1. As an exercise: helix-only ellipticity at 222 nm (-39500 (n - 2.57) for each DSSP H run of 4 or more, over all residues; to 500), calculated from one structure in P, Q, R, equals -15000. Which structure is it?
2. For distance in nm of label points 7 Å out along Cα→Cβ at positions 116 and 148, which of the structures P, Q, R scores highest?
3. Can you say which of P, Q, R returns 0.45 when FRET efficiency 1/(1 + (r/R0)^6) of positions 36 and 124 (r between Cβ atoms, R0 = 25 Å, to 0.05) is computed?
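Here, each number is a calculation from the coordinates, and none is a lab measurement. Here the structure is a predicted model, which is why all the values come from computation and not from measurement. Cβ atoms are built from the backbone, for glycine too; each structure is taken alone.
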Structure P
């Protein structure tokens, strides 16, 4: 299948979006002074979950909502350059990053590509509570965030839509 054909549906969606586009005057600064770190899971709509709209928060997504070095890099910019004052790390129930077994993943990648991804850190989740606490601690202890920056660790239930706050702290 040609690349353009593979993306025809989203190109058409983009054209319709551009016709009705009304956000050209939004600031790059998030109005709620908030950044949300969450999973790439398609069942998560972070702005809607928190009653926000476009322009109100930065949203950083990756597999498992893990606070990786690249997330830290983006948070440094959000906080020190783009006036963010609050960070939410939102993990969720039924997360694929907690179900994947590293051996099986590496075998699947090797079988599909002929290349062993043994040098890739996948940041999988063994214990969800420990993973969230580890991610919150990585932010709290980062020397590049101002002391007092608000940090929350939350869990989103993909079956009920309920968000539970598990950590409510500040950068130390």
Structure Q
């Protein structure tokens, strides 16, 4: 049996910092978004991904990939956002077998209203603590890790 590859002090420090960020930052952003618009960070991310897509729609499978969600979780949230009038399910214009999520005008108004506060929270809680070199390093390092987890992840296709 091979000896476990234990973390050295620097690796442990990096891992615990990343683990803390993964826990604390989403909770803080959830709090801000809930206070501003009664929605979660995940809800906001669904609306944001649609707002950035050409035509303001995406196939459900692509939206799941862009929100790092299972189709079942996404379907539940899409239903909730549909009930609020912020998006609709429709057949894909090029292939009726594919279901898409379309951002409604009300959904776009919501994302436009919430985006400035959300971006300010991202800046104050995360980016303002970093130098421009830190930001570039974080992007490079993050993309390396994403590629190990999923070498076809959508953020890697956007480079």
Structure R
């Protein structure tokens, strides 16, 4: 009976957490790949829509109206990647597990901003800026990152005519 109890104890204390980490790793990767696929499809659908970072409108743009538009997203790392990032934080160096997270967040925030501008009938967005912030703490002591918010914002414009003749 003690051997049975020891086996159950071993499973509960050692193998179960490892199994949960492996499960989290595969589910996290699956969800991340699905999100990247969605982003690529939506970027392809919006590739002709002008989105620029310069803070002054091109002189050829004959604008009828303008308004600020935003797009934001809150994302979090899966538990497995959080553990890997924590281990990397101990020894220092580049934390590669955060890079796809931030790439997804930037691209999704810009897409949401573009989709907002298009749905309101605007023809382009200029002066695009990105902001990021830590949204929540992963630990009670206020350290660690459970999630980040990425905000994309810019000035959406509606052309009076597509382009003036003076280009």
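1. Only one of P, Q, R returns -15000 for helix-only ellipticity at 222 nm (-39500 (n - 2.57) for each DSSP H run of 4 or more, over all residues; to 500), namely R.
2. P
3. R
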